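Pasting the structures here.
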Structure 1
Amino acid sequence: MTAFRDGRFRRLYIGDALSGFGDTALLLALGIWVKDLTGSNSAAGVVFLAMGLPVLFAPLAGRQIDRVRRKTLLMATNGIAGLVVLALLGVRSAEDTWIIYAVAIVHGCVATVLTAGRNALLKDLLPDRDLPSANAAFGTLFGFTRILAPLVGSGIYAAFGGHLLALIDALTFLAAITALASVRVAESPPEPTGERFGTELLAGLRHIRSVPLLSQVTLVSAVAFGAVGFLEPIIFVVVEDGLHRPAAFFGVIVSVQGIGSIAAGFTGAWLLRRAGEARAIGGALVGLGLGCAALAVGATPVVLGGAIGIGLAVTWFSIGWNTLLQRHTPSRLLGRVFTTAGMLVTVPQTACIGVAAVLIGVVDYRVLLAVLSLVILLSGLRLLTRPKPTPAPAEEKTDQTELEVAP
């Protein structure tokens, strides 16, 4: 992975690894925590709904990302997140479930800023040729985190409860701040446009619409991930009714997904070179549909195999998605484009989480899995077979690696 030749990227990567590990260990335990407090699958599913709600305001975050220095913004956001997560120390009973939901909402806001801000910063940190490698590296990191963090998180939760996890997560945000502080990067200066607030806010949407390939990929992905939204509450039913396992087995499924994510991370850059971003995304969605279909089989080996496939597909999708937006968006618009595109994909997903939380009480989960799998498969086939032409890169960027000799 060529991105690791740059010492600045390595430090950014290490900080992200530490904070991501603590965050994943805690956040995946939140659903289990709510389930234990309330005994309700629907209440546990609402945790994921709460995490997704802030995406409705993502363009506001994107506008701010494009108006300030991104490194400074990322450090401040990590600091706020570290303080907010400590509110979980006040959770004692089912009456305190609202605190978990509130922290989940704040986490959704933080995730929006950190993800879009980091992806925008990468374009200034690395030459364009290294962006697939960097995105693939984060895909591999995501996989290792998905394997280790749920196991560690569920183990700590089972032994000591959620309070210790909250403290650990707060410390990892501090580690991320330290790593960011050590990274020197010549950022693209924010450009004052003089535009009205509404015009500036919608600049990301206008850019997506102006590039046919971005429009197509965003629309198809929105349909596919709307179907994925049904999976969030259903997974608890898969664990308890399909596999007859305790809710904590959810952590095992998430960990197994990490195996697929690691494989995707090591192969993602190669896949983009061979297939291009759009077809790579299409193939990822086809794999995601097949993995979801496997969850309907009430056998642990098949479900775990499907989970591996889901991890592979989601990470391939992420690598292709991030690289596509970075390559075909000017640096000055990256915050708004990433947050707007994310909103357009995540809003249907979040809405369907709410619908699924209701439907799982009246519709057989295997029927829901069959429908969502078909929708995802058809969406992937559209991109795989008929992608729009690939435009030229949005802009050429001076290689900034000479600013610091990698140690």
Structure 2
Amino acid sequence: MQDRNENRTGYKKTKAGWIPDEWGCAPAGSLLDIQLGKMLSQKSRSGDNPQPYLANYNVRWGEFDLSQVQQMDFYEKEIYKYELQYGDLLVCEGGEVGRCAVWEDQIKPCYFQKALHRVRFSNGDLDAYYIMYFLHYATSSPRMAFFVGQSSISHFTREQFTKFPIALPPFPEQKKIAEILCTWDSAIDQIRKLVASKRKRKKALMQRFFERTKNPGWKEMTLLQSFQRVQRVAPDDVENILSITAKLGFVHQNDKFSRIIAGSNLPKYILLKKGEFAYNKGNSKIYPQGCIYLLEEYEQGAVPNIYFCFRPKTDLIHAPFFKYYFENGTLNRQLCKLINTGVRNDGLLNINPRDFFHLKILVPPMEAQRRLAEMFSTADQDIGASTTELVALEKQKQGLMQKLLTGEMRVKT
């Protein structure tokens, strides 16, 4: 891939790419104090001096997730070596290599595990936040692949980290670049919190209406009374071959697996039409009892015959309302009672069609179904608009990082 600064007047070629003539470039090991954390062992899980420590999963891009902080034993002689200080940069050694954040004494004292590099800045001409953003940008660059060891998971070893080239603007420019990107991150964080708040509000509304044991005027029925099972066989020339994911609902198998996995089982697939439902009895973190989705994105599609498929069979059922009824997991308590033998070897829950279609639902009057479906649909549109704004900001930030961290765009200091 061609460097956008290549052969531009006032730019030079370095191991970090083409950068302005007045910028420097040096391997990380000559600039930074890089220290791997303490190895986690059975012995260190117990002892006389348990202390909080950060693991790989605690470090996110530009922030820390401290909802689950573990402890292990640190000897007195290890305190100085592994205790974090304000301004340290924590960098993931494995998994999503290079993911990093600057420590600001959120927990004190706190230590770190071997899955992390602690980067400390003895050189006063380096800004920790600039290095954080430079690593963030570098992880999306093909150049990073030369410094990442590949096994079952990627590794950014200390040896490779010390060789990693870092582009170095003058210190005032480093600080200005970091300041601009921090401001961008603040805007992104505000939109992300707004999206989370809107999702939480929608969830609370669904629970308010769907999880009451009694609702005046709502009629108790079984799925079998309200819906008709769909078992029509998909034709050989069906265009859309679909699967259900817990998070996204219906997705094309090409998009999920980069190939069609139906294979010789395609003749057994069910043809599902728009406005019909499918229950995927695979368990997941989001839906431990399986999930039910309404087909909306396609006119029709073929789905695995292990799904329980069904459609409204009476004029008492408004499909968009039950989209949200099932999304809420309203059937989970009943499903828990039926699924009492765990998960099969293929990851599917042990539940048979007869038991499933005898689950009970509460059916409101049609007008109430339409009003509630419209209310939740409006909430979805609102969430979608904010999510689109979030994605756009994140994309713009990525482009801005490329321009600022390569010197393509210069900032005034």
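For the reader, a short list of remarks on this structure follows.
- Comparing distance in nm of label points 7 Å out along Cα→Cβ at positions 247 and 351 across structures 1, 2, the highest figure is found for 1.
- Source structure (of 1, 2) for relative contact order in percent (Cα under 8 Å, 6 or more apart), computed value 16: 2
- Given 21.3 for Kirkwood radius over Cα pairs in Å, calculated: source structure among 1, 2: 1
- Identity of the structure behind 0.10 (criterion: FRET efficiency 1/(1 + (r/R0)^6) of positions 63 and 223 (r between Cβ atoms, R0 = 30 Å, to 0.05), calculated), options 1, 2: 2
- Test item: helix-only ellipticity at 222 nm (-39500 (n - 2.57) for each DSSP H run of 4 or more, over all residues; to 500) calculated as -25500, pick one of 1, 2: 1
- Structure responsible for 3.3, with distance in nm of label points 7 Å out along Cα→Cβ at positions 103 and 135 calculated and labels 1, 2 on offer: 1
Every number in this text was worked out from the coordinates using simple rules, so none of it is lab data. Source: prediction; values computed, not measured. Cβ atoms are built from the backbone, for glycine too; each structure is taken alone.
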